[in-house]
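Below you'll find the structures, each written out as structure tokens.
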Structure I
Amino acid sequence: MILSDAKILEKIDSGEIVITPFDISNMGGNSYDVHLSKYFAQYIDKEIDAKKHNEVKHFEISEEGFVLKPGELYLASTLEYTESHNHVPFLEGKSSTGRLGIDIHATAGKGDVGFCGFWTLEISTSIPVRIYPGMPIGQLIYYVVEGEVERRYDKKASAKYSHQDKLPKESMMWKNF
């Protein structure tokens, strides 16, 4: 079951969901629009290895925008910091974003109960497209969890992306080996 706008607002009031900054105009009937921050990163090496820590170079995009190029992977972060203490957050691209040919995540759209932080987006595009900091980029949907959650993400010792800061985070797959 997906939370309605009224339920999302109720959970924000109770502290079960945190969205900062929050603006009611970003609320949909069952989702909340999130925005692109100015913080980006790209891997330094042209070939990356899942068994090693692949370093990234962070950069900021200006108010004049930035052109995404096909064949490139960009890591970016959301402007909004979020927490979800009892619900599963799911980040999807907005239809307007998709219609520009922009994918905001390859595989990582689902968060876990207990995720706290800024979302790292894995952005790619099929054609060159200019994007801007602060533009709507995706929408958060919250699912109800049935049953007691025994391993919240923010309490797991092995959580690699807990309490992410505003800079996009590179893959930590190497920690699994």
Structure II
Amino acid sequence: MNSTKKIVYFGILTSLGLALHIVEGFIPNPFMGVVPGAKIGLANIIGLMTLVMFGLKFALSVNLMRVLMAGLLTGAVTSMMYGLAGALLSTFLMWMALNLLPRFLSLVGVSVLGALGHNVAQLSVASVMIQNIRIFVYLPFMMFASIFTGIFIGLTAYFVLQKLKGRVSKLTYSLT
């Protein structure tokens, strides 16, 4: 793919991820009573699709740019640390699963794994920031929510990728 197409795809995917992140801020949190702070993670649809279509390096670039821009645009600069850690670990785990376990994990399974990794990374950052490892008591509750959000994100990414199949010049992961 030539550099102009890469720049265009990068801009479109980053913008879509950023838009979904902002839109999600207006959606009431379905987990608030059970897992305060848990989010659906709509922007992760774009992250997973980017990973499938263009690979690790491109997905990391899109995810990191989206997190940085979201933090700067919404004023939630401190939450960027949580988002950056979550984006890095989840993208890397999903890439490993796509490449090492394609026969054992569907795109939904890959997404759930990414959601779980995202939570571990965010709690790790929180534990360093508050200097208290006891925050990991919250992990089982977050993991429970991750199962549902991961399924939703994985299914959505799968169906969108099915619609894009044949329209995007390079899909690095077989959807069948």
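A compact table of results
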{"item": "Highest-scoring label, criterion being FRET efficiency 1/(1 + (r/R0)^6) of positions 121 and 161 (r between Cβ atoms, R0 = 25 Å, to 0.05), among I, II", "result": "I"}
{"item": "helix-only ellipticity at 222 nm (-39500 (n - 2.57) for each DSSP H run of 4 or more, over all residues; to 500) from the coordinates reads -24500; which among I, II", "result": "II"}
{"item": "Which of I, II leads on distance in nm of label points 7 Å out along Cα→Cβ at positions 89 and 153, largest value", "result": "II"}
{"item": "Per distance in nm of label points 7 Å out along Cα→Cβ at positions 41 and 73, the highest-valued of structures I, II", "result": "II"}
{"item": "Entry that produces 25 once relative contact order in percent (Cα under 8 Å, 6 or more apart) is calculated, selected from I, II", "result": "II"}
{"item": "If P(r) over Cα pairs in 10 Å bins from 0, in percent is computed and equals 10, 37, 35, 16, 2, the structure in I, II", "result": "I"}
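Here, each number is a calculation from the coordinates, and none is a lab measurement. Keep in mind the model is a prediction, meaning the values are calculated, not measured. Cβ atoms are built from the backbone, for glycine too; each structure is taken alone.
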